[in-house]
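Colleague: Listed next: structures, encoded as structure tokens.
Values quoted throughout were computed directly from the atomic coordinates according to the rules given, and no laboratory measurement underlies them. The structure displayed is predicted, hence computed values, not measured ones. Cβ atoms are built from the backbone, for glycine too; each structure is taken alone.
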Structure I
Amino acid sequence: MNHQPNNQINHISLCKQLIEAKLQWGDGENWQNQDFENLSQQIFDETKLLVSSSTLKRIWGKVKYENQPKLNTLNALAAFLGYVSWREFENQNAAITPAQNPEKPADRNTHESQISKNHILLFGLLTTFIGMVFVGWSYFSPPKTIQFNHVVFKSKSVVKGVPTTIIFDYDVVDSNADSVFIQQSWDINQRAKVEKSGHTYTCTYYEPGYHKAKLILNDSVVAQHDLLIETPNWLATIDKFPIPIYVENIGNTLPLSITEKQLKIHRISFQKEVPWVSFYKISKNMCVPSQTFEMKTTLRNTSTESNGVCRISTITLLCQNGIIHIPLSIRGCVGELNLVVGSKKINGKTTDLSAFGVNFDKHVQVDCRVKNQLLSIFLDQHLIYQTPFKENLGNIVGSRISFKGTGELKDFELKKL
């Protein structure tokens with residue numbers, strides 16, 4: 001039998017005691033199923049980390065098992081208590097375990113009878129400690145296997161364009177799951193807990209984009225599908241969370257621009273914070289393979305405000321399995337840039353991205369090509385970046401051109417090579 005180290009059992013026991021003290025719900029031994037459901041939701045609300053109620057019940061000994069909990073589960077519990085990780089929790093509580101209390105220095109004048117009592121007390125503590133170890137061994141068993149015979153998970157959009165409401169239809173009644181979630185996008189923060197007995201969940205999307213919608217039972221993704229929020233043509237927005245401002249009366253064909261005058265019409269002030277503006281074009285009809293393509297665009301950041309001096313601009317290609325994100329700025333601000341090529345992220349603070357610094361007094365042309373598993377980026381016809389590119393991001397289904405401040409998009413072309 002594989003037993004976890006005694007000190008980890010003690011730290012897990014201490015962790016449970018601290019969580020019980022934080023919640024003030026009484027002794028965890030008396031918790032019911034709904035209490036673990038509530039704790040699962042509260043952990044997710046505070047940490048954005050998912051620990052299912054079934055996992056929590058195993059940790060609290062409601063189900064006997066022999067294996068230790070996964071590290072990501074322990075990290076979530078530690079985060080709930082305000083620690084960066086489980087390792088930090090262990091390190092900061094290295095000398096404190098629930099099986100023992102800090103001992104007071106012995107009094108030199110203690111009578112022999114008192115010493116005898118201390119020996120008895122020590123024996124009792126050791127007996128308790130050994131008992132906790134053996135009880136602890138029974139806390140951990142293989143995670144509950146999700147079982148289901150039939151799962152339904154599909155969606156439909158109310159309208160084309162944005163804003164739009166997506167209606168999710170699901171059916172997981174025929175499963176042994178304790179918790180059910182629908183994740184509406186790549187972002188785990190967009191995960192909502194739904195009723196196991198329910199069948200409908202709706203979500204309103206205010207920005208176009210490509211997402212992977214997921215149906216999750218406990219900790220397991222059991223179904224997923226693509227979710228494409230399209231634009232009829234080019235869409236211009238002033239980016240605000242959670243609802244952007246849709247810029248109308250500027251047309252939907254290139255060239256396009258958003259000016260400071262238009263920002264003022266929408267009561268956007270540069271005094272508080274420099275806004276981001278974006279141009280989107282997303283359509284299932286684009287479908288250009290990410291492994292062999294060329295993208296050309298000509299653009300210019302037109303911001304003149306002093307607090308938008310860096311004039312940061314980005315070109316993002318939205319793919320089925322990731323993104324290609326190309327940043328630009330004036331030369332003095334390249335340390336603030338981040339380049340993304342699929343799973344590869346290049347930080348301007350630790351990498352020389354000076355080639356991505358431009359003079360925005362005039363339009364600049366950016367060319368991105370992928371051919372023969374090699375990605376190349378050109379600026380005004382000069383090669384500025386090249387890297388092997390074997391990752392398959394699926395089809396390119398959209399683009400987003402963004403400017404910090406104001407900007408002009410003169411032309412854009414995307415084609416298969």
Structure II
Amino acid sequence: MISFLIDCLVNNVTCLSLIVIFTGSFYYYSTSTYNKWRKLKIPYVPPVPLFGNTFRMLARLEHPIDTFDKIYNHFPDFKLFGFYQMREPMLLVRDPELINMILVKDFLYFTDHGVDIDPSMSTLAKSLFFANGQKWRTMRQKLSPGFTSGKLKGTYCQINECSDEMVSSIVEAIGKKTDRIELKTITGRFSTDVIATCAFGLKLDSIKNGDSEFRRYVKILFQTTTKQAIILILSLICPRVVKILRLQFFSLEATNFFSKVFADVIKYREDHNVSRNDITQTLIEARKELVLKEISTTEDKFTDDDIIGNAIFLFSAGSETISSLVCFCLYELALNKEIQDKLRAEIYSMKAKHNGKLNNDYLVDLRYTNMVLEGTYAVLTHRTDYKKKKNGLNKSCGLGETNGSCWSIQMIKLYII
């Protein structure tokens with residue numbers, strides 16, 4: 001009997017010891033990065049173990065906009081301060097001069113976006129947005145010619161055609177006398193058509209045929225499932241696990257579909273010697289320089305997947321941005337009739353001035369329209385830029401100790417400072 005009690009006691013002590021060791025190790029891992037700003041004597045928002053200052057956002061108890069707004073307002077009198085996104089130390093910048101330094105003066109030290117995704121995990125992860133260092137610089141240099149003012153002017157006719165179809169779609173929806181119009185659906189189809197025709201030479205007719213396969217995969221690419229949310233949280237807690245298990249954040253089905261589509265478009269143009277003044281042509285030229293041409297340095301070595309990844313990224317990023325901007329703008333105009341009337345008057349006035357011809361001069365004269373669009377983008381998108389600081393920044397500015405840190409810039413605050 002005594003022997004049995006001793007065995008039970010030993011087993012209980014062993015279990016208790018394991019629990020204590022596990023709990024202690026887990027707590028240490030959860031908080032091991034939380035002393036960075038204290039050591040550097042930088043003010044910071046007190047974090048919660050493991051979740052940092054983003055627990056309510058990750059638990060879906062609070063919208064990300066509200067979470068970061070609270071963080072931003074925590075130290076209203078400081079130019080910058082620290083906070084923690086999960087375990088990662090972050091610096092939030094409030095000072096316009098410091099923001100100018102990051103985005104302009106010392107931009108070469110802040111080229112990385114601070115998003116660490118293994119390029120081998122997904123074709124989309126090989127795009128410019130996720131690239132770092134020399135690869136980012138080389139890729140950006142080759143893709144920049146696709147966004148010159150001259151090339152953008154050449155897209156006016158296609159955009160105008162897509163706009164006319166969108167207006168017709170809205171008029172048709174109004175004619176059905178329904179209680180409401182789902183603007184996000186209409187603007188989503190519009191943006192898909194605009195990017196497809198202007199950047200890739202594809203005629204999709206998504207506005208007329210909203211159930212097309214192309215449009216379906218666009219929705220899949222942007223939807224956030226429970227699985228993706230879990231992978232995102234896991235990547236913030238322990239990114240090594242995500243890499244080891246090769247968990248896919250982006251829909252593999254959607255990326256495979258777009259990879260095939262854009263690869264076929266590029267192959268068709270190369271095989272038939274077709275040349276157009278668009279993004280696809282820029283990607284083809286980049287492929288000749290970066291993939292087919294012999295390059296001595298390993299960092300400059302690119303593959304076809306890098307080119308296709310950028311095609312998917314440019315399409316998806318452009319499509320969603322246009323869709324959200326137009327949808328929010330139309331919604332706000334519906335709520336503000338005075339602004340709507342002033343905007344309409346300017347458009348009619350400039351249309352008469354330029355004899356109804358859509359050109360660059362016409363668009364430049366739409367100053368109030370431009371103000372409305374920029375205001376909509378600023379207020380309703382709530383974009384946050386993340387910049388990862390590299391080594392080498394002059395320590396005289398007092399920020400030399402923050403090498404490798406991720407800096408957060410809330411762009412909307414620049415409009416209301």
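Colleague: Mean count of other Cβ atoms within 10 Å over residues 175-182 computed as 20.2: which structure among I, II?
Modeller: Value 20.2 for mean count of other Cβ atoms within 10 Å over residues 175-182 corresponds to I out of I, II.
Colleague: Between I, II, which one scores greatest on distance in nm of label points 7 Å out along Cα→Cβ at positions 47 and 79?
Modeller: On the way: I: 0.7; II: 2.5.
Between I, II, the highest calculated value is found for II.
Colleague: With Kirkwood radius over Cα pairs in Å as the yardstick, tell me which of I, II scores highest. Intermediate values should be presented prior to the final figure.
Modeller: Details: I: 25.6; II: 24.9.
Top value of Kirkwood radius over Cα pairs in Å, among I, II, belongs to structure I.
Colleague: From which structure (I, II) was distance in nm of label points 7 Å out along Cα→Cβ at positions 39 and 231 calculated, if the value obtained is 3.4? Let's see the in-between values first.
Modeller: Numbers: I: 4.7; II: 3.4.
It was calculated from structure II.
Colleague: Kindly point out which one of I, II the value 19 was derived from, the read-out being relative contact order in percent (Cα under 8 Å, 6 or more apart).
Modeller: Values: I: 13; II: 19.
Derived from II, not from the others.
Colleague: Consider the structures I, II: one of them gives 0.10 for FRET efficiency 1/(1 + (r/R0)^6) of positions 199 and 303 (r between Cβ atoms, R0 = 35 Å, to 0.05) as calculated from the coordinates. Say which.
Modeller: Details: I: 0.10; II: 0.95.
Structure of origin is I.
Colleague: 1.00 is what came out when FRET efficiency 1/(1 + (r/R0)^6) of positions 151 and 279 (r between Cβ atoms, R0 = 35 Å, to 0.05) was calculated for one structure; which of I, II is it? Provide the component values of the computation, followed by the final result.
Modeller: Details: I: 0.35; II: 1.00.
It traces back to II.
Colleague: Of structures I, II, which gives -6500 when helix-only ellipticity at 222 nm (-39500 (n - 2.57) for each DSSP H run of 4 or more, over all residues; to 500) is computed from the coordinates? The partial results should precede the final answer.
Modeller: Details: I: -6500; II: -18000.
Checking each candidate, the match is I.
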